[in-house]
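J.: Below you'll find the structures, each written out as structure tokens.
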Structure P
Amino acid sequence: MRINFLLRAGAWLGAGALIAIIGPVFAQKAGAVFDKPGATKTMQSKADSPKTICTSYADVMVRETQDGPASENAMLVRGPKAACEAKAPAGATTLETEGLALAGRKGDFLVFTAMDANGAADFVVIDARTGKTVLKDATVGSPEFRSANAEGGVVTLAYRRGINAPCSLPNSGARCWGSLVDDGKIPDSLARPAPAPELCAAAYKKSKALKDNPSLIAFDVETKIDASGKTTTIAKGKATCDAVP
């Protein structure tokens, strides 16, 4: 994940002191589609130790702890002047974001994406007012989110949904596709008819993948999240197929 901070004060102040990096600009790996936070701050005792990242908005602060490609559950600290400290604050709301990093915020919702993805990258959307997870999905490609808009209390995310299938479309065809439909991973608009196994042929050949290699299915979607957290996803266009890396 690329995070660009403006370094104001980052010198060692003595044994056990923290390196503090503060910046007014937050560069999301998903692109500049999210709301700009008021400030960000990173604290790290030494270069190879876990780091604490605080991203502040007008009403809440998101506190993350990351160690290389891994992360703990983030914490939501309420209040416009929430302090960013090395010690976890009392009374904060713990979010279900282990292995994820904050990509950004749009309206009342926070988006966290996988730090160490293989194929499709998992992401979650969390209500910043309650800490409740309202959406779990996965994206593929770059940028992760093509657009993010907030209007009338409704947030709309446009992205390419990715599905790391447990089966191979070239190998088991309609049976593999049908299992994804039954699991609710394929929307009704794309469910029937099942695509021909040849859909994957060129991509599998290019990556020199074996026929029984699990398939990565992808298609464009637009997901709307209303003020109550209810989600509606509409698929757009046709599905494509590749081999899971």
Structure Q
Amino acid sequence: MFAEKYRMDGRVAVVTGGGRGIGLSCVEVLAEHGATVVIAEIDLATARDGRAAMQAKGYEVGIQPVDVTDSASVDRLAEAVLSEHGRIDVLVANAGIARSGVAAEDVTDEHWLNVNDVNYNGVFWCNRAFARIMLKAGRGAIVNIGSMSGLISNRPQKQTYYNAAKAAVHQMTSSLAAEWADRGVRVNAVAPTYIETAMTMYRHENDGMIDVWLRDTPMHRLGRPDEIASVVHFLACDASSLMTGTTVVADAGFTCW
């Protein structure tokens, strides 16, 4: 009874930013549990690299181009996946950028708008486009990738623009969940700690940054992409069928202090 709740056979899932990092781990866990998975990327070379990595593990996945900052591009993605597979059951809205380390008084309009266009607007465009399909079908699960930065103010790096965008994703998640709950579409989010991915590589360029991060983390370590993907899988499958509007914090205890 319980094991079958984690299976995803016959379901179609789309992962934005799925070519590497957390996104690629999400692709793998969903494919491992039987889903047909599509990697959606702005950079098709990254998408192809992700697909090759999955093929090496025995999983065949699709790829589609998307620019999440362009709502028309997102709509085309949803239509293309629906046309090819006939259904869409899961969206993992993972695409995101950081551009951390700029003080608020020095942030340009371009910087602010770029981070928010990807991390907030892009998540909404994806939720809207895929929910339209899911609502017609009366079923679906959306998992948004937020951040513990939507709950705290990070140190030592300055990133008000990033923190604000991720906090907005959390609020958007609960608001959309409330709107769609009685029509079969669940919306949840994951709020990770610092994860060992390309997005956090800038820590090596800042003396002492990693020391502060580890000092402030009760587990005294960074997270791994697979640890976040495991939470995403839970929220995407039937094991979490009673959950919607929730932001699951996976932060190695960071927000406890």
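J.: If helix-only ellipticity at 222 nm (-39500 (n - 2.57) for each DSSP H run of 4 or more, over all residues; to 500) comes out at -3000 when worked out from the coordinates, which of P, Q was used? Display every interim value, and only then the final one.
T.: Details: P: -3000; Q: -13000.
Of the structures listed, the value fits P.
J.: Of structures P, Q, which gives 27, 8, 6 when semi-axes √(5λ) of the Cα gyration tensor in Å, for residues 141-188 alone is computed from the coordinates?
T.: On the way: P: 30, 14, 6; Q: 27, 8, 6.
The structure behind it is Q.
J.: Here's another thing I want to ask about it. If distance in nm of label points 7 Å out along Cα→Cβ at positions 109 and 157 comes out at 2.6 when worked out from the coordinates, which of P, Q was used? Walk me through the numbers on the way to the answer.
T.: Working: P: 0.6; Q: 2.6.
Checking each candidate, the match is Q.
J.: Tell me which structure, out of P, Q, gives 0.05 once FRET efficiency 1/(1 + (r/R0)^6) of positions 77 and 173 (r between Cβ atoms, R0 = 30 Å, to 0.05) is calculated.
T.: Details: P: 0.05; Q: 0.90.
Source structure for this number: P.
J.: Another one. If relative contact order in percent (Cα under 8 Å, 6 or more apart) is calculated from each of P, Q, which structure is the one that comes out at 20?
T.: Values: P: 12; Q: 20.
Label of the source structure: Q.
A short reminder: the numbers here are calculations on the coordinates, not readings from a lab. Please read all numbers here as calculations on a predicted model, not as lab measurements. Cβ atoms are built from the backbone, for glycine too; each structure is taken alone.
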